[in-house]
Each structure stands twice: as C-alpha cells, then as structure tokens.
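Bear in mind these aren't lab numbers, they're just calculated from the coordinates by the rules spelled out. What you are looking at is a predicted structure, and each value in this text was computed from that prediction instead of being measured. Cβ atoms are built from the backbone, for glycine too; each structure is taken alone.
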Structure I
Amino acid sequence: MKRAAILACVLLSAACSGTAQTYHDAAYLVGGYESPSPSSRIVPGTWVVRGDGSASTVALHGGYSWGFSMDLDNRHVVVTSGSNFSAVKNPPMYGLYRFDPNTLAYTTIYGPDTVNCYSMYKLLINQDGDYIFNNWTRTWTGSTCTRNYQLMKVTQGGTLSTLFTTVALGRQAKLNGTIETNIDTGNILVSELNFQGPNFFPVLEVASDGRTVNSWNSSAYGWYGYYSMPQDYRTGYLYGPHDDHVYLLRPGPASRSTLFTLSTKMHFNCSFDLQSAPTQRWVNTPYTSSPVSSWISCIDTRGIETSIKVNIPGKQVAWYDFDFYRGSHLRTMLTTPNRWNILLSCPRSPKLSYGIAAGYSGIRPGIKLADGRTVLLNYDVLVFLTLHGLLPGIWNGGPGTLDASGNATASMNLTSLSRPPGGFGIPIWIAMVVIDPRSPGGIKYIPDPIVFRL
C-alpha cells in the first residue's frame, strides 16, 4: 500500500528531471530465411542483432518464417515455419515452434501440418496466450488451385482452430498482410493485400473471437502491410516508414498520406520503439543488395536517422519480420476459465519495485512526466483501485518487486463478474512502471501498455 501511494504521487507530479531508459534495449529479432540456405549470402534462421552490430542465431527453422516474436515468458522465441522451396527439406517445418535462443533446441507448439501451415505469415499472441497467424490453404479443382486465406488460432495446448476466413466478407481477400492488436479496442487489425482497385490495401478489424469483421480503413489506398503496420499509441493511427517514405493512415475513408521522404530507401519491417519516450522513433530493418549490406535503422518522427551495421562479413540478414529481443514486458495468459495471469518481464531491472494498474478510460493523453516521458494510461477510478489493491479477489498486483531475473506475476480473476461467453467486449488497459529512486521522477522504465477485453 505504501509503495502504491508513493507511485500515485509520482505519477501525478512533475517535479523531477534527468535521464532515464527511454527506449527498448538495443537488441532486435530479425531474419527468417530458410535453413539450409539456398543463397550463399543470406544467413539462415532468425537472429538477434545488438546495438554494437554483433549478431547471433536464436532460431534455426527449416522453412521460411515471416512471423516470429518473443514468447509469453519473454525468453523463448516463437516462429512460424512455412513452406520451403529448396531441394533439401529439414524439420522443423509447416508449423509453430518455440526455440531456446541459448541452445537452438525447439519444442513443437503445433505441426507439422502441410495443409494448414503450408504457407504461414505473421504472428501475434492474444490476451489468452493463444497464437494467432494468417495463412492460406489450397483447394484443387482438377489442375486449378484456389488459395483460401484465413486467420488461425493455436492454443497453448496445441489445439488448432480457424478464427476467421474470407467467407465472412462475402468476397475473396488476400489476408496475408501484417496482423496487429488494435490498442484502442483489443481487436485484430489485418492488412489486406489487395492489388486491384477500387480499394487498394484496405485494413480490416476482426473481433478477437473472429465473429465479426469491419473496415478499419476503406479508402482508395490504405496500408501496404506486407511487412509491418505500426500503430501510434498516442493517436491510434497507422504511422511509419516504408521504402523511402513515412506514411500515415487514419481509420475511416481517408487515404494514406505521405508525411516526409527519407534519405535511405528500402525500409521494410518497422516498429515503434517504446511509445512512452519523449521523442518517438521507429526501429527498421533496411537493406541494400549491392554491395551486400544489412543494418538496423532508427528513425525518429522528425526524420533523424541513425543506423547499426550488422557485423556478418559478406552476409546479409533477411528482413521478413521484426521484434524487440526480450522486449515483451507485459502479457496476459488465461489459466482457468475467467482467470488470467499477468506476466511482467523487465530483464534489465532485477529486484526493483514496480507499479501496475488497469484503467477503463483509455491511454490518451496519458500522464506526462517532467522528463518528457508519458505513462500511457489515463488516471481514473479503476487505476486508483487496482494500484492500491482495493479490488481483492478480482485484482492482484503481485509481489510488487521483480525477481532476480526481472520477472513477476500479477493476476486477474473475473469469475465474480458473471462474465458471459465471449466476454462483455469492453476494453480496459493495463500499464506498469519500474520504480527506482535513482531515476528521474523515481521511474526507471515505462513499458508500453496492453489492451484487454473484459
């Protein structure tokens, strides 16, 4: 209770100044090329690239991986391993696999399945800890092959189900673009790679249970989300670089707009770095093919660019997906019906105190700190109750201190709320801060918030 009272005073004050950790650690998941590699210049597998340019393999998958991310524990790496077009066929392929970055040993979450996992694309983890990916399956009529695009779900126990197909749209659609969780609703944003008008690259919003679908943007030209689709938490818009331009897309009928041009071409995957930072920036995976060169690029929203050269002489790292290595700081996982664990992980903050709260009034404008950072959670009654532990039996903020590995577990029990099947459909937002008296305002680190649908 004392810790929560101190944190509440800190969040509502603006009395300190100084420096703090404003971005993710400089360690990034990149790659996704098949193994064995048919190209002598592209390194196979999924890699972590660090701020000094050093790189090491964290997952060696047989097929291409267009989707990989940190797992719920923020230690293992989960990859989709789809089709492999080379002559050599090595497992693991055609499925979803969990790799230990230290040993490259893997466990199978689901697969192999050459029907439902033949061609897999992006990956996200929902609020229950299920794995969502998009793919296409093949239907043959004589010698004619029809591709059927869909969203699939795999539970922690390895059960596969179909979440959403184009049948719900009443038309054909290429659902093999990026998928993201909409921070404003908790639903799934899907980039539709439609290359024929009148609507190029619309963005769909699919309910988290797959039952309904709406147009998030239905303009003449939406978001070309083949690689990434970063959402700006401060506005809710899609906003980020592709190739040599920075684009912005709002929900509704308005088309994509170009904000400014970059000096370097070939930016593909990109994600916002910590959105609490005083100056927002993206981290990107650009490349040039001649001479062979690949690097990590940081571009702030003023257009200032810095880069990290990948130190693999004569080799190039693939750019199929991107994630922050060990940057999954907040996750929820269903444990039993209507009960969730909230997993906290800040590996660089072992044994420090933390504050965690849930709110119902959104994340904008949030709580501005004196050093320019923003806690993206609006202070409301639910924040007060959860921060001070005043919802016993429903909300448990955990031990209040991260363990020696920088981890902790909070929990949420909604059994007493008589939650209907599929939930109430009401979003709440969960945010945490790492507390350190030596940091400005007493706050060392502010992970991005997450959205949860009650």
Structure II
Amino acid sequence: MLKVVVAIVVLLGIVLIRQIPKIGGNIHAALLAAGVATMLCAGMLNPGDWLVAWVDGINRIAWIMALSITGGIFAEISQELGTVDTIIGVLNAKFGQKPRALIVSIIFVLVVAGSLLGDAVAAATVIGALTIGVLVSMNIKLELISAIIVMGASLGSIMPPMTQAIALAATLAGANPDTVMTWGYLTTGIVVLVCCLYVCIFMIHKDNKPGANPNYEIKIHGQSAGSILKANWKSLIPVTALVIIVLMRTVPAISIDLGPILLNTISLSVGDQTTTLYDLLKSTTILGGLTNGTVLCIVLGILVAYFFPSVRKNSGKIWSTGMHNVMPCVSVQLCAAFMLGCFYAAGSIDAVTEFATTLNANLLKIGGSAAMCLVGMLTGSQTTTQNAIFSFFGPALVATGVDTTKAALAGANLAMSGQGMPPADLTTFVVAGLVGAQVNKKVDPVKSMFYSMPMCIVFLIIGFVLIYM
C-alpha cells in the first residue's frame, strides 16, 4: 500500500500547496508526478515500462478524449449556426412576461449546452454569458445570477451524452459506459428538477421581468417566438438530429445504434483478411475510443451539420477553434492517462481492492465519500477529485459488492457535489467574474457558491443512496 499512499500524498500535495515553486497548484504536474512516484515505489525504473503504462492509460480513456474532441467541434458548429441564439431568442419572446418560466427555460438551455460541451466552465463561458444581460435586466441579485448560471452549466456538464464526469467515473469503476450514461439521464434529471423548484421558489419573484431593472437596459426586438423560430429553424437541425440519434440507441424499445451499423457497411482489406472499418478501429489501440457509441452519435451529428454551406465554408475555423477550446481538457486527460496507466502497471488498483475487502464497508463508503467531497471543495474540480480519490475508491466500492454502474454514478455525483461547494468552485469564480465585468460591479463568488449549495447537497444525497442501494 506504500505506493498508493505516496502517490496520493504527492498528487494532493502539489494540487493543494500552491507555494511549491514552479508546480504548486498545477494539476498537470500533479498527475504526472503521482504516476512517477507510483512507478518508483513499485521498483519499475525502466522508461520503456513507463511508456507502455502511458499508452495503456490513454487506451483506457481514449473514448473520453474522443468525446471531448468531437463534443468541442460540435459545440463550435452550433455556435457557427447560431443554435443557442435561436433558442434564447425564442424563450425570451415566449416567456418574457413569465419570470419563473423564463428562468427554468434558461436553466434548460444551459443544461442542454453543458451536455453538448461536457464541461461546466465552457458552458458557463460560451452560453451563460449570453444570458447575463437578460438576467440582470430582471433585477435579480448579481450573486443569484451567478448561482443560476453555475447550476445550469454544472448540471449540463454531468448530463449525458457528453458528460466528462460520468464518462470518467465509468472508466475508473470498470462499468459499462452506455449503461451508466442511460441511468445518468435519470439521476441528473432529478437534480435538474430540484434545482428548478429551488430557483423558482426562493430566487425569483413575479416582479423579476426583463426590463425590471431601471439601471440596465436590454434590447427587446419585439419578435414573436414563432417568427424567430420560422426565420432560424434550420439552425436547430444538427442538434435535433443528434438528440434523435442518441435516443435511437438509448431507448430500449428502439435500440438502433446507427454509428456501428454504418461503419460495419464499410469493408476494408487488411493483409489477406477482409474486415469492416468498425472492427478495425475497435481492435486498434487508442483508435478504439472512436467506436464508443456516444462518440459515434456526435460524429453523425457533425456529418449532418456539413449539409450547411456555412459549416463547409468555415470548416477550418470551426475545427481549429473547437480543438483549441478542448485542448486544456484533453491535456489534463493525457496526464491523467499516465497516472492511471502507472496505477495499473504497478498493481496499485489491485492492492487497494484487496485492502478494501478487509475494511468495514460502512467505514469505506463514508470515508471515501467524505474524501471526495473534501478534495472537490479544496480543488474546485471534479476531474481532479476523481483522479485523486475515485481511481482507488471506485474499485474499492466494487470490491465490497457495490454494482459497477451504481459505483460509477455515485462517484460522478460525489465529485460534482464537492466541486460546487465553497470555497474553491472554479466555475463560480469564472461566472462571477463574467457577471461582474458585464455590469462593472463586484460579485462575491463565495456568496454565490452558498446560493448554489442545494444542488451540491442533492448530488451528495444521490451519491450516498447509490452506494447503499
């Protein structure tokens, strides 16, 4: 167990002690250092073994990286087509005189956007920024505005299909990602419902209508929802196609997985044998990540978007911007892959699994859950939390008899719970800055975090329920 303890201490030490020269607070350095520490403690000094471990780690999470990249490109296509502008315009025209309905609609848009981007900060920055003007004009407290955007974006980031939190948890727990994502719609949907009720009851009043703030003007075009939709309905085609394709493969009554079906129609000659493109990709290290069902759904959505002339014309810009937007996320995943590969190569996962069978199950569940929340609170990142704690806690839960699907969903929810709690939620810091910059006033990020605490509490409750079911 020494290699496990040393790796965790190194990882958390670098992440939390920002005073360390050069690398303090750097998640990339922390993940790489944890992997190195693991290999050194295991006596594996051959650089070739480290490279093999890294390739193995990348192979294990290749589908998550493919999900991030394709999701980033699809999100940029949606920006190019004005999909979100259309949706926001329709909602504002339809519910402008019904404050609670408008706020619920805005949360819904943020959830959808987050589910397409797979990242809370990206959804809050790209989409949330478009809603700030409307919310400020409704005369809502700035910290409440920040909390509303953070909750919507955070809920979107865990909502399938492009959910980094659930995808990572499924991989770390060894669960079937498709099954976990299917159940993820239900668990995340519950949190969305609770948050909408919370916002409507405690945050919004009947007087909070667009234009209610006498100190903030907003342009109201006067168009009806129908006229906006009539003029811009084509911008909704790719995202509608993606939703339909995802539903076709996830709804049991339909169960049509278009991606593999289409790839299996393409035959290739490899040496003396004939195979399909799907089988070739699936059997190839790292490239196998492209055959994940959700990834293929997004690829099909991108192909649908290429029927639009503007997408074809600006293809280079779309791809470069999309790749640029997801590079920070992918770079963390590459470093996490090194650490994860080292854990498996050094036998750390097996060691923790064996150790877990000797512990009291309740002690393990409560202690592990508390550790995930604490690390999430201190780092403000569910990704860091899962890599630091759930890479061990997940297999340990499974070793005590918890179903892999439930363990994965619990890990994702516990990580999201800790991420959003004070004092270090990164998404809140970003959004508070955006809101403050737009109105040229100071927005208290910690106060905003307390306003969004009910979401975190529901995530925590769902995590506990899942590991005790």
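Of structures I, II, which gives 25 when relative contact order in percent (Cα under 8 Å, 6 or more apart) is computed from the coordinates? Provide the component values of the computation, followed by the final result.
Working: I: 15; II: 25.
Comparing all candidates, it corresponds to II.
I have 0.05 for FRET efficiency 1/(1 + (r/R0)^6) of positions 41 and 81 (r between Cβ atoms, R0 = 30 Å, to 0.05), calculated from one of the structures I, II. Which structure is it?
Working through the options, I get structure II.
Supply the structure label, taken from I, II, corresponding to semi-axes √(5λ) of the Cα gyration tensor in Å with the calculated value 37, 29, 20. Could the numbers behind the result be given before it?
Numbers: I: 34, 26, 23; II: 37, 29, 20.
Checking each candidate, the match is II.
Taking 0.05 as the value of FRET efficiency 1/(1 + (r/R0)^6) of positions 161 and 369 (r between Cβ atoms, R0 = 25 Å, to 0.05) derived from one of the structures shown (I, II), identify that structure.
Working: I: 0.05; II: 0.40.
For FRET efficiency 1/(1 + (r/R0)^6) of positions 161 and 369 (r between Cβ atoms, R0 = 25 Å, to 0.05), the value 0.05 is produced by structure I.
When mean count of other Cβ atoms within 10 Å over residues 145-152 is calculated for each of the structures I, II, which structure yields the highest value? Intermediate results must be reported in sequence, preceding the final value.
Numbers: I: 17.2; II: 29.9.
Once mean count of other Cβ atoms within 10 Å over residues 145-152 is tallied for I, II, the winner is II.
Here helix-only ellipticity at 222 nm (-39500 (n - 2.57) for each DSSP H run of 4 or more, over all residues; to 500) has been calculated and equals -23500, so which of I, II was it run on? Mind dumping the intermediate values first?
Working: I: -1000; II: -23500.
Considering all the candidates, the number was obtained from II.
Taking 2.0 as the value of distance in nm of label points 7 Å out along Cα→Cβ at positions 169 and 361 derived from one of the structures shown (I, II), identify that structure. Spell out each step's value before the answer.
Values: I: 3.9; II: 2.0.
Going label by label, the one that fits is II.
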